[in-house]
Structure I
Amino acid sequence: MSRIILKLSGEALAGEKHTGFDEQVVRRVARQVKQLTEDGTEIGIVIGGGNFWRGRTGTEIDRVKSDQIGMLATVMNCIYVSEIFRGEELSTSILTPFVIEGVTELFTKDLANSYFAAHTVVFFAGGTGHPYFSTDTGVVLRAIEVDADYILLAKNIDGIYNADPAKDPSAKRYRKISIGDVIAQNLQAVDMTASILARDNRMPMRCFALQGEDSIVRAVRSGEEDFDGTIITAD
């Protein structure tokens, strides 16, 4: 994994507060990312906006406007997390699919690659820049565009299950599953649009719980037999 895209759940970054940020959680993420960059791994990051806003939050307003608020929530998340990273002596940049003058830079593949070459952690904020698409689709799209080797899905849950483990105590976690089977069984590792995009472009993923000790580092360094989560193959 010489280049990875890490998807962080906004809710996971909020910790037990569920909204806003838990600074200690973000600092633990920053220290793990620093370890990986020191090993030479190039890292891009996409952050969901669920700790502030989701499309379903604004059911009384226009869907397009609601999704735009969600895009801006992801920008706020990236600004905050980027600053915590800088406090841990990491170099960062924030790229968005729309111009926010003086705050972010406009995404292009060439610009992202130039930052990767300079050992900079690249935050991809603002989703795809369009309504009706989630940050799941955004992370798969960016991973494909910048030729990432893997997507890491850091969630509140430790993998992909055959049922919701919060509702079904007999739910079983998959150790390894193809993206085709994820789609066929509608397992929601990422949303359906993102799943089909990953399948068609053969983008593998690993899903794991962010809260685990050194979870991000272990997700990169672990072999298939040692990985504590679900490996989603591109087959």
Structure II
Amino acid sequence: MSSTGIRAILFDKDGTLFDFFRTWMPLYEKLADLLVGGDRARIERMLRGSGYDPATGRLDPGSPLAAGSNRSIAESWIGELPGTDLEALTRRMDARFAESLTLNPVPVTDLAALFGRLKRRGLKLGVATMDSHAAAAAAIETYKLVGLVDFVAGYDSGHGEKPGPGMVHAFCRMIELPERSVAVVGDTPHDMEMARSAGAGLAIGVLTGASSREVLADYADHVLASIAELERLL
């Protein structure tokens, strides 16, 4: 599909703006370790059960760790945490990840420079993540994207979860543009399916997250090494 007519871009956050494995796998392992007091067998079962393959060091692109919300990760871990309340565990994850992302996410490029150039081209920009709204807002502030991002949605923002279309529709309502004028950029099939279900003009996959080129090629209009290649495509 052509990039002609694209007037807005909705970015996934983790695996798209930030290198997924360098940012998130250390956080997941640290939190699992904290929850079970260093019990390596339980940590490994929690990570495997939520999508991590220790033999390859990769994630299942459709798993809770790669594409799910903090609540879905909590649901996959709670079997190893007897007596733990699911809602309390989800809130703890939300708080822990929001705090951590102000300290050590690894951006895939100079985000402020890229977003500034895109804004100067007249594009509206948004971020839609399966992390919490608070974590997304913290990352936007830390990486000096305030004033460049027109819309932020987390899994808890009231627009539904990926791969449903709600986040795209909410973005379009806010910027007053039709869905066909929006390019959705993400690293998982769920991002691409969200684009399709919402009627977005383009679905663009990137390889800085959990999915391989072969996986994304089945869903995306274009697959890029990273968002650093986005300007050339547009």
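Bear in mind these aren't lab numbers, they're just calculated from the coordinates by the rules spelled out. None of the values given here were measured: they were computed from a predicted structure. Cβ atoms are built from the backbone, for glycine too; each structure is taken alone.
For the read-out semi-axes √(5λ) of the Cα gyration tensor in Å, a value of 30, 18, 16 was computed from one structure; give its label from I, II.
Values: I: 24, 22, 18; II: 30, 18, 16.
Clearly, the read-out refers to II.
I, II: which one has distance in nm of label points 7 Å out along Cα→Cβ at positions 7 and 207, as calculated, at 0.9?
Details: I: 0.9; II: 3.4.
This figure was derived from I.
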Test item: relative contact order in percent (Cα under 8 Å, 6 or more apart) calculated as 21, pick one of I, II: I
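Which structure, out of I, II, was mean count of other Cβ atoms within 10 Å over residues 15-22 derived from, given a value of 13.2? The partial results should precede the final answer.
On the way: I: 13.2; II: 22.1.
The value was obtained from structure I.
Figure out for me which of the structures I, II the number 41, 31, 23 belongs to, where Cα extents along the principal axes in Å, for residues 119-222 alone was derived from the coordinates. It would help to have the intermediate numbers written out before the result.
Values: I: 41, 31, 23; II: 35, 29, 27.
It was calculated from structure I.
From which structure (I, II) was mean count of other Cβ atoms within 10 Å over residues 63-70 calculated, if the value obtained is 16.9?
Numbers: I: 16.9; II: 23.1.
So the calculation was done on I.
Looking just at Cα Rg over 2.2 N^0.38 Å, for residues 79-126 alone, which of the labels I, II belongs to the structure with the highest value?
Values: I: 1.08; II: 1.86.
Sorting by Cα Rg over 2.2 N^0.38 Å, for residues 79-126 alone in descending order puts II first.
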